[in-house]
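Please go over the structures that come below.
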Structure I
Amino acid sequence: MRPPLILGSTSRYRAEMLRRLHDDFTQEAPGIDELHIAGEPPGERARRLAVAKATAVAERHPGALVIGSDQVADLDGLPLDKPGSSERAREQLRRSSGRTVRFHTALCLLDARDGTAHVHVDLTHAVFRPLGESEIERYVAREQPLDCAGSFKCEGLGISLFERIESEDPTALVGLPLIALARLLRSAGYAIP
């Protein structure tokens, strides 16, 4: 019998992505402190937080299969966190204009029955086109990307900000690498598709 599937996240974006593969799951907040560790590489931070989120939820549901995910954007090795305000979003987009931002999207599928964890980290390069100040103003006003690492939503108008996106899995940029997740879920006994 398959274990219950839990998404260890309150992100509506990740829930929408997971529904593309499987709709019989619940969502639960991991309730962890997303500490920044000085000098920690962005990919390692994403990996650590994805595992921590899955572990926190798995401890409360010992018979479940838990998905944890985290994404860290970086520009020249410095993290671009969720901006939280329109001014910070505009500043992030000004800094990203004409440059490449790397997105490290980590996924952890943890089987709470035996503690087995499978971890995958996807690296996406988003190459921004040069952006004018009025474009940035219009974009932030329309999309309000205040809860998105890097200050854009590629599944919406944010796609117009790029020259190109380079990735093994285009869904990773939204926050949940579905190609890797589908593979892991199949190996755990879930029929995908």
Structure II
Amino acid sequence: MKQKTFTTFAIAKMLGVYPSTIANWVDSGKLKAFNTPGGHRRVLEPDLMAFIKLHNMPVPAGLVAEEKKILIVDDDPVLLKLITSFLKSAKKGYQIFTAADGFEAGRLLGQHDPHLVILDLKLPGIDGFEVCRQIKEQHSRTKVLAITGYDNEENRQKILKAGADGYLGKPFRMAKFLEECERLLSVQP
């Protein structure tokens, strides 16, 4: 994927300084940059973010996309840990929350307003079908990826009717799981 680059003039405008200040930071090695074949300075977005954070500067609005929040709801602690570790290792900048039942999921939904909920269908107390319906009623923009060890056409149709945006039967390949998560996160309004 191509990384976003910025000119010294664009950075100066974002940070409210003169372009010559940006050029001085680049020339002194404080701000990592490269030169185009025409000799113009360009700064990669990660290098600009590192510089801004190092110097405790406020991050300009719109510079970095909002960190995506994901809520994982599953009563299997091993699977919760596995999915959490996998998503964190994907280095996508996800903020992850976990819940072992539908009631905890409801509390975390209200508190964090996640972009994506990864939802097991068989949960103690309130099942995933009802949790999905409530998510869609109260957080219509939140995407739901249903996962289940009870993979059959009846459950698939029932959860999609309840409002789920995606469905995977367990066990699933982690590459397919990540692809589905990214697909759902990319269609956020």
Inset, instruction - Consider the structures I, II: one of them gives 23 for relative contact order in percent (Cα under 8 Å, 6 or more apart) as calculated from the coordinates. Say which. - result: I
Inset, instruction - Given a value of 0.7 for distance in nm of label points 7 Å out along Cα→Cβ at positions 102 and 126, point me to the structure among I, II it was derived from. - result: II
Inset, instruction - Identify the structure, out of I, II, from whose coordinates helix-only ellipticity at 222 nm (-39500 (n - 2.57) for each DSSP H run of 4 or more, over all residues; to 500) was calculated to give -13500. - result: II
Inset, instruction - State the single structure among I, II that was used to calculate distance in nm of label points 7 Å out along Cα→Cβ at positions 38 and 86, giving 4.6. - result: II
Inset, instruction - Using distance in nm of label points 7 Å out along Cα→Cβ at positions 70 and 118 as the calculated read-out, with 2.1 as its value, let me know the right label among I, II. - result: I
Legend entry - Parent structure of the calculated result 16.0, 45, given that Rg and Dmax of the Cα atoms in Å, for residues 54-93 alone is the read-out and I, II the choices: I
Legend entry - Highest-scoring label, criterion being distance in nm of label points 7 Å out along Cα→Cβ at positions 142 and 166, among I, II: I
Inset, instruction - Out of I, II, choose the structure whose coordinates give FRET efficiency 1/(1 + (r/R0)^6) of positions 78 and 158 (r between Cβ atoms, R0 = 25 Å, to 0.05) equal to 0.45 when calculated. - result: II
Inset, instruction - Out of I, II, choose the structure whose coordinates give Kirkwood radius over Cα pairs in Å, for residues 110-149 alone equal to 10.4 when calculated. - result: II
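Read-outs: derived from the displayed coordinates by stated rules, not from any lab. Treat the numbers as computed from the prediction; the structure is a model and nothing was measured. Cβ atoms are built from the backbone, for glycine too; each structure is taken alone.
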